[in-house]
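I've put the structures underneath this note.
Where a number appears in this text, it was derived from the coordinates with a stated rule and is not lab data. The structure presented is a predicted model; accordingly, all values stated were derived computationally and were not measured. Cβ atoms are built from the backbone, for glycine too; each structure is taken alone.
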Structure P
Amino acid sequence: MLVTQQDKKTVFRFAPSPNGYLHLGHAYSALLNADLARAAGGRLLLRIEDIDETRCRPEYEAATYEDLRWLGIAWEEPVRRQSEHYDDYRAAIAALDAQGLIFPSFESRAEIARTSPGRDPDGAPLYAGASKALSREDRRRRMDSGAPYALRLDMAAALERVGPLHWDEAGQPVAADPAAWGDVVLARKDTPTSYHLSVVVDDAAQGVTDVVRGRDLFHATGVHRLLQALLGFPIPRYRHHELIADDKGQKLSKSTRATGLRELRAQRKSPVDIRRMVGLA
């Protein structure tokens with residue numbers, strides 16, 4: 001069920017993926033969301049983004065709860081787990097398909113790389129669009145044959161439908177550029193959603209008013225604004241914070257044991273130490 005923003009109470013969320021243990025970068029984002037929610041007299045939600053069934057594991061999810069409680073962060077129950085809401089994402093795909101904006105592509109990653117006209121903001125090859133020329137009958141025949149496919153958004157048609165878009169970035173308007181992502185993947189044969197689709201559906205379903213997340217997702221907001229417009233969803237306010245880097249200036253990853261919360265706890269660091277390490281008072 002879609003929750004609107006008619007209720008003036010602010011709603012923040014922290015949404016990790018349980019594909020590894022939390023590190024200092026996660027701690028910063030979680031603590032920042034908790035601090036902002038508390039200062040605004042709002043709510044803090046926890047979402048588990050576990051659509052990657054290959055990498056996400058129950059032990060990482062359990063460790064996430066343990067680490068967050070150790071940091072002193074409290075959240076509302078129940079926790080939304082994406083793997084329990086595939087029907088919501090299928091419904092969103094169906095709504096976009098009804099607008100004539102979804103098409104299947106059948107090329108392999110190697111074929112896409114070979115024919116790509118450029119790169120998206122994440123550095124991945126853009127899709128050249130060959131499968132859009134297939135007839136509806138050819139598409140259905142290939143899908144029924146069991147061939148792997150990705151469901152993509154027809155970017156040109158989508159942009160023609162909605163026109164120029166922007167979002168509120170910490171009080172300042174930012175022009176959205178979803179076209180930079182090309183015909184972005186929204187689902188695959190074996191996974192009924194993608195990060196872009198599920199995060200938009202989840203934020204709307206949970207009534208999230210304020211999205212506070214890492215700077216690495218700044219450009220993805222263009223795709224999210226487009227999907228919000230196409231699906232008639234409310235528009236949250238956004239704030240993309242700086243990333244915590246290692247001593248070499250690289251973005252932290254879940255393989256960086258030196259910055260893992262479990263390792264830091266084993267070194268008898270306290271939650272106060274963690275706040276100081278990530279630059280929060």
Structure Q
Amino acid sequence: MPYATADDGVKLYFEETGSGKLVVFVHEFAGSHQSWEHQMRHFGRRYRCVAFAARGYPPSDVPESPSAYSQVRAADDIATVIEHIGQSKAHVVGLSMGGFATLHLGFRHPEKAHSLCIGGCGYGAEIDQRERFRGEADAIAAAIQAVGMEGFAARYAFGPTRVQFQNKDPRGFAEFRKLLAENSALGSANTQLGVQKERPSLYALVEEMRRLTLPTLLITGDEDWPCLLPGILMKQNIPAAALSVIPNSGHAINIEEPDEYNRIVGDFLALVDSGRWPVRDPRSQSKSITGMKS
């Protein structure tokens with residue numbers, strides 16, 4: 001099986017298909033590299049597509065200590081995969097935990113990306129929700145360790161931003177829940193403790209956002225409540241960012257609404273590749289509502 005090796009020796013499993021410019025897909029906490037199958041089939045017709053399993057998600061290595069997991073390592077692991085593939089840079093597409101990692105790749109390794117597609121990014125980002133989110137990360141890790149992944153998936157899959165998927169597509173939702181239950185308990189618990197719990201708030205990263213010049217697509221479901229205001233924050237502060245909101249949709253938009261998701265992301269990649277993705281016109285930043293000063 002193909003693996004890329006991070007600088008701390010952790011092996012990262014990946015799958016690839018297609019040819020052309022490189023697109024790397026970065027999965028969410030409740031997913032795996034398999035979560036991108038709709039996108040691998042669709043975009044593999046025109047791009048070289050790679051989906052990799054984050055550390056802690058077999059067949060990638062599962063380090064035993066939470067200290068081997070962090071937001072910094074998650075971003076650096078994307079760069080490791082791009083380097084291993086032998087490309088200088090890639091379009092990077094992430095969801096949720098993978099969306100955070102994609103954003104941080106833009107901060108840490110902008111030279112590795114043609115563009116960033118940041119989906120469902122915002123959980124725990126709001127300042128007044130920080131301690132609650134950190135407490136929930138501890139509770140999730142403890143629940144996984146207590147009841148295992150099967151018992152955990154039976155509860156977590158039915159969260160308030162995932163029932164939309166269940167209502168629309170029971171068969172697809174059942175597959176999502178099954179794959180979640182197959183993830184590593186140790187890896188999932190350590191990911192909560194090392195990555196999710198400890199990542200910085202988006203509201204503390206505004207200056208980094210303002211310096212980020214890469215073409216950026218922010219995409220979220222309109223019922224993915226924890227991501228709506230953070231999405232606006234990123235739109236306001238990343239100079240080349242656009243915000244797309246999928247109606248009547250929850251968190252796992254790439255599998256909940258794969259056709260619409262693929263259309264939006266495909267249009268974004270095409271504009272970037274043609275050199276037509278815009279940087280915000282500074283005239284749109286006026287404090288005046290109409291542009292007419294009193």
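When helix-only ellipticity at 222 nm (-39500 (n - 2.57) for each DSSP H run of 4 or more, over all residues; to 500) is calculated, the result is -13000; to which of the structures P, Q does this value belong? Present the calculation step by step, with values, prior to reporting the outcome.
Values: P: -11000; Q: -13000.
It must be structure Q, since only it matches.
Taking 2.3 as the value of distance in nm of label points 7 Å out along Cα→Cβ at positions 79 and 215 derived from one of the structures shown (P, Q), identify that structure. That value comes from structure Q.
Of the structures labelled P, Q, which one yields 28, 22, 19 when semi-axes √(5λ) of the Cα gyration tensor in Å is computed from its coordinates? Don't skip to the answer; put the middle values down first.
On the way: P: 34, 21, 18; Q: 28, 22, 19.
The read-out comes from structure Q.
Starting from the value 25: which structure in P, Q was relative contact order in percent (Cα under 8 Å, 6 or more apart) calculated from? Value 25 for relative contact order in percent (Cα under 8 Å, 6 or more apart) corresponds to P out of P, Q. Calculating FRET efficiency 1/(1 + (r/R0)^6) of positions 175 and 239 (r between Cβ atoms, R0 = 30 Å, to 0.05) for structures P, Q picks out P as the one with the greatest value.
Have a look at P, Q and say which one yields 20, 15, 10 for semi-axes √(5λ) of the Cα gyration tensor in Å, for residues 167-230 alone, as calculated. Before the final figure, lay out each step's value.
Working: P: 20, 15, 10; Q: 29, 20, 11.
Source structure: P.
Given 16.3, 43 as the derived value for Rg and Dmax of the Cα atoms in Å, for residues 71-190 alone, which of the supplied structures P, Q does it correspond to? Mind dumping the intermediate values first?
Values: P: 17.5, 56; Q: 16.3, 43.
Of the options listed, only Q reproduces it.
Taking 25, 13, 5 as the value of semi-axes √(5λ) of the Cα gyration tensor in Å, for residues 159-198 alone derived from one of the structures shown (P, Q), identify that structure. That value comes from structure Q.
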